[in-house]
Each structure stands twice: as structure tokens, then as C-alpha cells.
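The data blocks that follow each hold one structure.
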Structure P
Amino acid sequence: MINKRSFDRSDDQLRPVSFTCDYLKTAYGSCLVEFGDTKVLCAASIEESVAAWRKGSNKGWITAEYSMLPASTAKRTRRETNGLQGRTHEIQRLIGRSLRAVVNMDLMGETTVIVDCDVIQADGGTRTAAICGAWLALHDALDTWQKAGKIKVNPLFDQLAAVSVGMVNGRLLLDLDYHEDSRAEIDMNLVINGKGEFIEVQGTGERTTFDRARLDAMLDLGTKGLSQLLEAQKQALSQR
């Protein structure tokens with residue numbers, strides 16, 4: 001039974017959040033994102049080409065790759081050398097979809113941006129932390145690309161953030177850590193843009209069903225945390 005939350009926070013409070021931009025010297029854009037004890041390193045690379053199915057379109061593409069380092073969990077996570085697991089494939093597709101929702105790829109030319117999200121330490125909410133950090137890495141990569149004269153207009157037109165919400169022992173909680181997430185009766189991940197519009201809502205009744213009133217309450221709780229994350233991203237950019 002969960003009574004006291006990590007970092008002595010209330011049910012509607014985020015874990016301590018930190019964004020460290022320009023974490024890597026070798027990437028066009030990078031960010032170390034920390035949600036409590038969850039740490040994800042996001043790095044954006046740019047290639048002046050697109051996949052065969054995209055050639056001739058004069059449009060760009062944004063994609064993402066996600067992985068968990070072997071020592072990111074208490075029990076060693078095996079490297080996925082023989083093909084991606086379903087969970088990994090799902091998460092990196094979510095990250096890619098979310099990023100593409102805030103980029104005008106018509107302005108990129110035939111250029112591909114790959115954002116790598118590597119989980120250094122996992123304590124729940126790795127996919128939502130990865131999305132928040134991936135946006136910052138993408139922001140800096142496209143800014144660098146524009147300053148280098150590769151594109152005339154920055155195609156990034158909006159902000160992006162994500163957070164988890166869940167119900168544990170009948171309590172609605174914001175930003176679940178692993179201890180909470182593993183026991184959640186309802187688990188939800190929310191992704192929004194800078195206008196507060198939803199890009200993705202992933203909600204599952206893990207151990208119980210939920211009605212419209214509870215769904216609305218979870219959306220309201222998540223929106224509160226998302227507005228704080230959007231502001232934290234802006235502060236991270238302004239402090240460089």
C-alpha cells in the first residue's frame with residue numbers, strides 16, 4: 001500500500017524535474033532529462049537524406065530510437081541485439097509521432113532527424129521523460145541546422161511535453177515512479193503541444209475499469225503537470 005510518495009510529494013505533484021541542454025558536444029542537439037530517479041539522455045542527429053519511400057518528395061522526416069542501458073534497472077536489462085521488443089518498438093514510435101506533430105516537414109527539404117533516447121536509469125515514466133527531452137534535443141538540432149544555413153525557416157512550430165497519470169489504491173497520482181506504476185489500477189500517458197492540445201492519450205485499465213468522470217479527473221491532473229513541464233523546458237532554454 002502506498003502512503004508516502006517519493007520525494008515527499010503530494011498526489012498532484014511532479015517529481016523533481018531537470019533538463020540539462022547541450023549535454024553532448026558531438027550532437028546537433030542534446031539533453032539529459034531527469035524525472036526524479038529516472039534519467040534519459042536524448043541526442044539528435046541530422047542526415048542529409050531520407051528513406052527511399054520519402055525520396056523525391058522534397059520533405060523531411062523525424063524519427064526516434066529508444067533503448068534502456070543494461071544497468072538502468074536493478075536487474076540487468078539485456079541489450080536488444082536480435083530485434084526490438086514490442087515495448088521498445090511501441091515507445092520509439094510514440095516518441096517519433098509526438099515529435100512529428102510539432103514539425104512542418106515541408107520546410108526541411110530531404111533531411112532526416114534521428115533522436116536517440118537512451119535510458120540511463122529507470123524509475124518509471126521513461127517514455128514521458130524521453131519525449132520531453134527529445135523535444136529539447138530536436139529544438140537545438142533544428143536551430144543549429146538553420147544557423148548553419150541548411151534551412152531558411154525553422155520547421156519546429158510548437159512545444160511538446162508528456163507525463164504519466166495513474167490510479168494506485170484508489171488515489172489519482174501524477175508522474176508515477178516505478179513503485180507506483182507497477183501497482184497501478186489505471187495507467188495513462190499524456191502528450192500535449194504548447195497550446196495544451198492533446199497529441200496522444202494512452203490510457204489502460206490495468207486492474208479496473210474507469211468511467212468518464214474519472215477519465216476527466218485524470219486528464220485534468222495530467223494537464224496541470226504538463227503545464228509545469230512546458231514551463232520547465234522554456235526555463236532550460238533560457239538559461240543556456
Structure Q
Amino acid sequence: MKQFILFVVFLFMLPVIAVSSEAVHWGFQKGTDGRQAEAGEQLDQMLEKYDSFYKGSPKKKVLYLTFDNGYENGHTKTILDTLKKEKVPAAFFVTGHYVESAPELLKRMAKEGHIIGNHSWHHYDLTTVPGSTVIEEMKLVEKEVAKVTGQKKTKYIRPPRGIFSENVLKTAQKAGYTHVMWSLAYVDWYADQPKGKQYAYDEIMKQIHPGAVIMLHSVSKDNAEALPDVIRDLKKKGYTFKSLDHLAGA
């Protein structure tokens with residue numbers, strides 16, 4: 001009994017390793033010439049520790065198409081038309097504003113087999129709010145998406161502005177959520193600054209690599225117009241498109 005008491009006392013004396021709340025701004029070395037993007041060992045290990053990811057296998061020519069949907073300005077229908085025609089699954093990470101303002105598009109996403117992901121209700125920097133607020137932000141999106149579409153869980157999270165911390169990752173994991181970052185993107189979120197279909201096509205194609213999680217913004221007219229050629233040409237190069245469920249279970 002004395003040894004047991006001493007052991008318990010010893011455990012209480014061990015230092016508590018705090019989980020960092022320092023903000024991480026997602027970034028990586030872009031992929032080129034078919035080589036995968038690299039975020040670095042530290043970020044790789046952090047994401048893996050909390051069952052999160054930003055790319056798939058470097059050995060398989062599989063791609064994962066995702067969109068961030070903060071608000072709607074008329075291009076998502078075109079994107080959905082293309083995905084339907086080409087039989088390509090995608091994930092759409094939505095905010096509260098999008099859920100409230102575009103319910104018919106949400107219904108169509110779900111009906112056509114796409115994943116609706118969680119981009120938080122208010123699009124806060126989640127590293128600046130308490131853990132309870134992080135969960136509230138996710139649960140509210142989940143609740144309202146379920147009301148509109150019947151999809152009960154929005155298990156995939158994309159943090160607003162690509163900002164997170166180890167503490168945010170841990171908080172989300174404990175609540176049953178998985179962070180999904182990305183390994184291919186370009187500056188496409190300024191809807192009032194179009195650069196043309198060819199620019200979007202070139203930006204995507206020059207970064208493409210096996211296992212890429214492609215992040216695009218649905219507000220971009222350039223993306224909507226380039227997407228058919230992007231998909232068809234990548235298929236010609238031997239790539240296939242699969243859902244995030246495939247990646248999470250791979």
C-alpha cells in the first residue's frame with residue numbers, strides 16, 4: 001500500500017506538458033514537376049498526432065478536390081454542374097453565412113454525393129477564442145447543415161484563414177472532428193480581381209502532384225471556368241478524383 005501511495009505522489013509530481021496555443025499560419029513548399037508539396041517535419045508530425053492531414057500518398061495518382069465557401073456569388077452552380085458531368089466528388093467547407101444564404105446549393109451538394117465540411121460559423125481566427133467557442137462554432141454549422149440537408153455530421157474542419165494551433169487541433173479531435181488542410185492552392189479568393197480562366201488552369205496544373213488536396217474558392221469565376229479543362233486534362237494524365245472519406249480511411 002505504501003508503494004502505491006508513493007507511486008501516486010510521483011505521478012502528481014511529474015511536469016504537465018502543456019499543449020501549445022501558439023497560432024500556426026498554414027503554409028508549405030509548393031509541389032512542382034509532380035513532386036508533392038512539403039509542410040515540413042514539425043507540421044507533418046503535429047497533424048498526424050491529431051489525426052489530421054493535408055495530402056495523400058505520393059505513390060498513387062489520386063486527387064482530392066475541396067472548395068472553401070464563405071459566401072455565394074453565383075459560381076457554385078457552374079462548379080456543381082462540372083462535377084456532376086465529370087463524375088468527380090468534392091468537399092465544400094461552409095461558413096454560417098453560406099448555410100443561411102445558400103440552402104438550395106447545400107441541398108444539391110448533399111444530394112449529388114459531395115461532402116459538406118465545416119469552416120466555422122463566424123469565420124473567426126480560432127486561436128483567439130476559448131476551446132468552448134471553437135466547439136460552439138463547429139457544432140452550430142453542423143446543426144444547421146443537418147437541418148438543411150440531413151447530413152448529421154460535418155466531421156471535416158478547415159480552419160478559417162488557415163490559422164490553427166496545437167490546442168485547436170486537440171480540442172477538435174476530442175470533439176470528433178478532423179482538420180483537413182491542403183497541399184495545392186493559389187490566391188483565388190479576391191472575387192473582384194479575376195485573372196482569367198487560363199491563369200487558374202496554369203496555377204493548378206503547375207502544382208499538381210499525387211495525393212494533392214486541392215483547395216479552391218468557389219467565389220472565383222476563374223476557377224469555375226477552368227475546372228472542366230483541369231479535370232479532363234488531369235484524367236488524361238492518369239489521375240483519379242476521390243472523396244476525403246477515402247483519404248481519411250487510406
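A short reminder: the numbers here are calculations on the coordinates, not readings from a lab. Note that the coordinates shown come from a computational prediction; the quantities given were computed from them, not determined experimentally. Cβ atoms are built from the backbone, for glycine too; each structure is taken alone.
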Inset, instruction - Identify the structure, out of P, Q, from whose coordinates relative contact order in percent (Cα under 8 Å, 6 or more apart) was calculated to give 32. - result: Q
Legend entry - If distance in nm of label points 7 Å out along Cα→Cβ at positions 119 and 151 is computed and equals 1.2, the structure in P, Q: Q
Legend entry - helix-only ellipticity at 222 nm (-39500 (n - 2.57) for each DSSP H run of 4 or more, over all residues; to 500) from the coordinates reads -13000; which among P, Q: Q
Legend entry - Highest-scoring label, criterion being mean count of other Cβ atoms within 10 Å over residues 71-78, among P, Q: Q
Inset, instruction - Work out which structure the value 2.9 belongs to, where distance in nm of label points 7 Å out along Cα→Cβ at positions 215 and 231 was derived from one of P, Q. - result: P
Inset, instruction - Work out the source of 0.65 here, i.e. which of P, Q gives that when FRET efficiency 1/(1 + (r/R0)^6) of positions 111 and 199 (r between Cβ atoms, R0 = 25 Å, to 0.05) is computed. - result: P
